[in-house]
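Rule-based calculations on the coordinates, nothing more; no lab input. Keep in mind that this is a model prediction, so the values were computed, not measured. Cβ atoms are built from the backbone, for glycine too; each structure is taken alone.
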Structure I
Amino acid sequence: MTGAAAAKKSGKKSPSNVIDDPAQSLQTFDLSDLQQYTQEKVYATTASKDFHLFYVGRDDVHNILKHILSRVSVSLYLNMFGYDDDELNDILMALVRDPTVTILVTLDKSQASGKHEKALLDADRKENLSAFNTHIAVGQSATHQISHTKGFVADGKVAGEGSTNWSAAGEGQFVTPGKAGGANYKAQNNTQAIITDPDTVSRFTAELIAEHMIAQKQARQ
């Protein structure tokens, strides 16, 4: 029995950021789900229903990303320049081995020797992750510049895009839960947009696929 099933049987509420919990799904995702991670804990009454911009060093961007990625159950298209986050990597490593989830991961060539990138690439080589519907490519832009996209589309429902790299300083990971600041707290000036507008999600999906195919082609040359 899975942890989620056991929790359901016992009547206990599952954690908010977990994998393989059918009670947690992006199929019913609403941007208002993320207001708990803002400094104010609530959006303005005039806030957009399909776009919200969060600020590293002010909002809990790490848990925003974790909230979305832990609920992926269909597909994840990801291009990430800086990929250095233990928790997000753990979520991704579980997803890439799930054959029911289609995954495209594109990494920048200049960043691909980092600890987490290397672990992901090693898993691909050793386990043939394409057999699990996971496809990983390392490359550059079409004009051989850095692949600087920092974004994803999850389950064809939710897009994330901005200047935020996946790292402690990039996301401004909170030292004290629910509160920015504290000893050893570091935060870059970064933004993280979360988008549910269907047209933007569709167009960004196409762009992420195109960037992945470019990186794949470069790897074969």
Structure II
Amino acid sequence: MVMEERPQRISYFPIEAMDPDMMVVMERCAREGTPRPESSAVRAHSPGAFWAFDVAWDKLFRHGVVDHSIKELCRVYVSRSVKCEYCGNQRSGEARESGMTESKFDALVNFETSGAYSERERAALSYAEAITWRLDPDDEFWTRLSRHFSEEELVELACFISLTMGQQSWIRLLNIDHHQVMAGTVASMAPGFETPDDVALTTARDDYWAAPSA
């Protein structure tokens, strides 16, 4: 299957026009990924948006009280829910280093019945599901969450899910792609997306997660 080429909707802010502080962030994106440079280069059109996102992402995703691996699962769950290919084809290096494998992401659609997740992970994903799909959960849902998370953790996790859902719902509209800004790094790329040629081959497969038939 050949994926249709779609026009990019908002340009990348030129790297050469960024100030030194912005370049520190861009270099980190190229070195560590999640986010990678392209989405940051779009946000750079608005310095306020650029820095608001960077500060919030640092506090909610890179740091905080909830396990980073759980937040990474929720991030990819949102990607697959809103079909943001740009975000869904990235993987947190920190989560990988903690032992998270692709099998965790492959089972996300059926997280409640899959044996791939712990009870705590399933509870977190049910939280992401309720926020993403605007569900109206009952008391049992909240009892389940309270068994696994403190109120501080529930607030942090909800704010992170909401941040990533809002950003990904927007980013999917932009038709941006990897390896277009500060190219040459594979930081945080999912397997099969390490190079532009790999991207073309992977997205052409019938079992690609964002294929129209998927």
Out of I, II, choose the structure whose coordinates give distance in nm of label points 7 Å out along Cα→Cβ at positions 37 and 101 equal to 1.5 when calculated. I
Comparing structures I, II by distance in nm of label points 7 Å out along Cα→Cβ at positions 125 and 149, which one has the largest value? I
If we compute FRET efficiency 1/(1 + (r/R0)^6) of positions 93 and 133 (r between Cβ atoms, R0 = 35 Å, to 0.05) for structures I, II, which one ends up with the highest value? I
Among I, II, which structure scores highest (criterion: distance in nm of label points 7 Å out along Cα→Cβ at positions 45 and 61): I
Using relative contact order in percent (Cα under 8 Å, 6 or more apart) as the calculated read-out, with 25 as its value, let me know the right label among I, II. I
Thinking of I, II, which structure, once helix-only ellipticity at 222 nm (-39500 (n - 2.57) for each DSSP H run of 4 or more, over all residues; to 500) is computed, gives back -16000? II
Say we calculate mean count of other Cβ atoms within 10 Å over residues 165-172 for every structure; which of I, II gives the highest result? I
